[in-house]
Structure I
Amino acid sequence: MQLVVARIGRAHGIKGEVTVEVRTDEPELRLAPGAVLATDPASTGPLTIETGRVHSGRLLLRFEGVRDRNAAEALRNTLLIADVDPDELPEEPDEYYDHQLMDLDVVLADGTVIGRITEISHLPSQDLFVVERPDGTEVMIPFVEEIVTEIDLGEQKAVITPPPGLIDDRAEIAGSREEDGA
């Protein structure tokens, strides 16, 4: 199985380093020196990571054969793709890989369907599920244990207990305003 693990950002300095937007929970494993990654577009790869370091909170990588700023800038917006065994599991029992969570149904504790996970956004403070609702709109659900109370991979669902206002329908909100005379 192939998974997008990062997106290359702008060049950093003049020696071929690039900034990287990390899209994996395990950058130390997936983006380590020596890792060979496929790319999208495929014409730019595969790329082999030569060095990596953190600078001002951002991951910087240098790839074999990329020696100057122009070559690094040519890689901008390229997606880095790793081959992952679909049966591989994280070390901790309450951790999940993105591919395990994608397409899970998101439901309330009473079984009410909220939608389906279409993306996981890894932010510095927390991860978010991007959930597509049945009407095509999206809602973002923080992936924290107070809100996501259960992940059931066998049943292909994530059970949530959202705080008030997190998933309220806009139509319901608009309707209540009209009733109030607003």
Structure II
Amino acid sequence: MARALIVFESVFGDARTIARAIADGLSGSVQVDVVAAADGPAEIGPDVDLLVVGGPNHGLSMPRPSTREGAVKQYGGEIPDTSRGLHEWLEAVRVPHSGTRAAAFDTRSDHPKLLVKMDRASRTEEKLLRGHGLPLLAPAEHFYVTDAKGPLADGEEDRARRWGADLAQALAAQPAGRG
């Protein structure tokens, strides 16, 4: 059975909910582990067929220490260590082999429309994944929240499950090592 690893960063719980829903969608045919970036492995093993990463948009990109601190101070976010998150994990993780495919997601506000178009967390996630030589299995997916602290917009959790199932189908259809 194929194996997937989902690594996420979440400030208010929405990206964690999406990560778990994606895992639900994958789990019909793929063994899945879901882990917060702070607890992510130092190395992606050869048994991981699919690496899925995701988190929120902060300041038009992936969270960084200053935006995490702002989320704690301004919105009451619960982040034990604001110096580490998905971006830092993606920069540090080792991927010593080929064959693992990747996908990225983000959570973003559903308004204002101009800001929605400018948010780029998943674009940076994809860039970091490609930097490790990981081919993308599918284009990044965006899941919407109704406010900075959430909640998720109606239907997003179900849509994440469907995306997970789509990723499982794509993984089964695409031989290892192909981008």
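Given a computed value of 28 for relative contact order in percent (Cα under 8 Å, 6 or more apart), which structure among I, II does it belong to?
This value belongs to structure II.
Out of I, II, which structure matches -11000 when helix-only ellipticity at 222 nm (-39500 (n - 2.57) for each DSSP H run of 4 or more, over all residues; to 500) is calculated?
Corresponding structure: II.
Here Kirkwood radius over Cα pairs in Å was calculated and came to 18.6; which of the structures I, II was it taken from?
Attributed to the structure labelled I.
Where a number appears in this text, it was derived from the coordinates with a stated rule and is not lab data. Remember, predicted model here, so these are calculated numbers, not experimental data.
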